[in-house]
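Please go over the structures that come below.
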Structure I
Amino acid sequence: MMDNERPTPLLEDIDGTRSKLENWMSAHSGHRIRIPELNIPEATGMSNVTLLFDIEWEENGQSFREACVGRLQPEIERPVFPAYDLSLQYEVMDSVGRHSDIPVPELRGLETDKSLLGVQFYIMKHTAGRIPTDMPPYNMDGWMVHETSEPQRAAMWEAALDTMARFHRLDYRTLGFEKLHEDGKTPLQQQLDYWWGYMDWAMEGQEHEIGKSALDWLTANQPANEPTVLCWGDSRLGNIIFRESLDGVAAVLDWEMAVLGNPVQDLAWFNYMDSTFAEGLGMPRLAGLPSYEDTVTRWEQASGFSAGDYDYYLVFAGMRYGLILSRIMLATGQEGEVQGNFACQLLQKTLDRIA
């Protein structure tokens with residue numbers, strides 16, 4: 001994000017925002033809530049704005065304190081996505097939490113009325129644990145490099161993969177997301193239509209040759225008779241809170257890209273996003289992480305689905321990530337990197353190898 005750009009105007013008035021949240025949470029909880037301090041992490045991004053705070057209240061003569069996280073819809077001049085649906089994210093977490101053993105954050109409330117803070121937001125209880133870092137990439141520096149053994153890294157990777165596979169076995173109709181299906185189109189056609197439109201919107205009239213080549217190939221080579229599940233959409237290590245002991249998953253995060261589709265797309269994105277930190281940046285993978293081939297085999301065994309269309313969805317993953325990073329480059333004044341960024345170069349390599 002450019003230095004002179006704040007993700008939402010309301011963050012200019014921290015004390016006012018804190019007071020409004022106190023009143024809102026008091027009304028929703030039935031207790032007088034106090035928020036001593038409101039913090040905005042330095043890494044708060046362009047697709048979600050994060051607030052960290054504790055809430056305090058008294059109940060039956062006892063004092064309580066709980067750590068919370070707020071997620072706010074960003075409001076900037078050139079956002080990463082044309083529209084944000086915080087209610088869908090919240091609904092996915094709520095439904096998955098009620099209908100399965102998939103660990104998700106404990107939710108504390110959703111507000112879709114923008115009159116309070118100027119944007120939509122939701123609140124969840126803070127989940128203790130450790131999250132692999134994107135900045136710096138977890139294979140280059142940070143706690144995964146310096147504080148974990150190779151067996152621990154393998155266990156983390158496999159725990160994440162097994163959790164994703166269990167999620168894929170859920171029935172999207174039971175979860176309540178049949179409404180995401182558009183009559184007359186397959187889920188894949190719906191997604192491809194979205195990404196064609198996204199490319200036009202994101203590039204603001206500029207041509208994106210690599211993205212167009214990928215979308216042309218993806219449109220011409222759509223698999224037939226695909227299974228349909230609710231897909232996580234942003235399945236990667238950096239969206240998982242691992243237990244402090246690193247022996248399992250504490251919570252699965254960031255459901256903003258959840259869609260109906262072939263579950264193989266989550267598997268491909270999981271591997272592809274790891275490869276962006278390695279092959280994409282010209283760096284080795286973190287020692288101890290299972291191979292992508294072994295990952296595919298383990299997922300097939302755990303989920304019960306075939307990964308026969310895996311290569312197709314590697315291109316699909318590369319197209320999505322390439323266009324998103326290109327949008328970020330354009331939105332932050334780095335026009336020279338719109339197609340020269342590492343994500344687009346990795347997409348081109350993937351296209352050359354598969355297509």
Structure II
Amino acid sequence: MPHRIAILDGDGIGPEVVGEALKVLDRLEELEGFTTERTAYDLGGRRYRRTGEVLADETMDELRTFDAILLGAVGTPQVPPGVIERGLLLKLRFGFDQFVNQRPVKLYPGVTSPIAGLTPDRCDIVVIRENTEGVYAGAGGLLYAGTAAEVATQESVNTRHGVERVLRYGFELARTRARRLTMVHKTNVLTYAGDLWMRTFDELGDGEYPDVERDYAHIDAACLYFVTQPERFDVVVTDNLFGDIITDVGAGIQGGMGLAASANIDPTRSAPSMFEPVHGSAPDIVGTGKADPVATVMSLGQLLAFLGEGPAAARVESAIASLLDRRQGRTPDGVEYSTADVGDELVDLVAQG
């Protein structure tokens with residue numbers, strides 16, 4: 001049976017980079033013999049400006065029937081911050097219980113890191129970010145808004161259920177890699193949430209995963225270590241807000257947002273998981289041919305691995321590594337290639353295995 005994939009190319013450069021990823025997907029289907037059934041959805045800032053609607057419940061019900069979602073980028077400068085983020089991205093993540101956000105932080109040969117002297121053997125990390133709780137759950141509010149006495153509260157929601165399942169995912173992933181898991185939090189200040197995270201981390205580690213080496217770092221120290229000692233980390237697990245911060249630090253050290261892929265995963269497969277680059281819609285370069293589709297193709301590779309198409313995912317990884325190695329002497333964001341040039345080269349490279 002074909003894999004059913006919903007395509008949300010979105011706004012700005014989203015349609016450009018998704019178009020190149022789909023060219024790669026077409027070639028992979030020919031090479032590996034699997035098939036996909038793709039349905040495009042017009043969602044994002046453009047649709048909101050045109051209709052006043054972000055994501056209807058009926059559309060959510062339709063999307064729930066798919067195996068996976070490939071998202072390009074959403075958001076336009078004309079739409080206030082938070083409207084599309086909460087109304088579309090968070091609604092999908094929360095509604096489909098995509099409680100794992102998985103972000104690779106990997107320096108490829110041929111890519112220049114802003115960290116002087118950093119080599120690929122020192123930077124190969126996977127960050128697991130809890131994706132449905134924390135401050136992103138939306139608990140809080142305003143009191144006496146617009147007055148001199150205004151009060152704003154934003155609460156972090158942490159449940160044993162939510163913390164345990166994401167930590168368990170991190171332990172299981174660590175078992176497939178170097179058997180080393182680092183938890184990142186701020187237990188010395190956030191004593192309630194931090195205590196829940198640390199107790200659960202220790203209980204799982206002692207009781208079910210004694211074969212996995214455990215480490216802990218405060219979020220501020222972890223940001224420092226990402227820059228100075230990235231080799232300290234293999235799999236990192238953390239809460240929603242801290243994960244949002246630390247993965248952007250990771251994107252910086254691996255060469256920029258143009259190389260940052262992500263997966264929003266429901267490991268139970270009760271609903272579709274969503275795969276997306278994290279570079280945003282970049283409205284300032286729309287139509288210029290400067291948009292780099294590599295992160296989108298990386299996200300496609302994650303999608304294929306999730307769907308069980310391991311050989312195709314391996315072809316994507318090999319092709320990206322080869323492409324980036326060939327970029328030596330070019331700008332890190334690939335602007336000396338056009339968007340279509342990169343897509344065409346990746347189509348050729350996946351065929352080389």
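We did not get these values from a lab; they are worked out from the coordinates using the rules stated. The shown structure was predicted, so the numbers you read here are calculated from the model rather than taken from an experiment. Cβ atoms are built from the backbone, for glycine too; each structure is taken alone.
Here are some notes:
- Volume of the Cα convex hull per residue in Å³, for residues 121-272 alone from the coordinates reads 168; which among I, II: I
- Which entry (I, II) yields the derived value 0.25 for FRET efficiency 1/(1 + (r/R0)^6) of positions 33 and 49 (r between Cβ atoms, R0 = 35 Å, to 0.05): II
- Answer label among I, II for the case where distance in nm of label points 7 Å out along Cα→Cβ at positions 105 and 241, calculated from the coordinates, equals 1.9: II
- Looking at relative contact order in percent (Cα under 8 Å, 6 or more apart) over structures I, II, structure II comes out largest.
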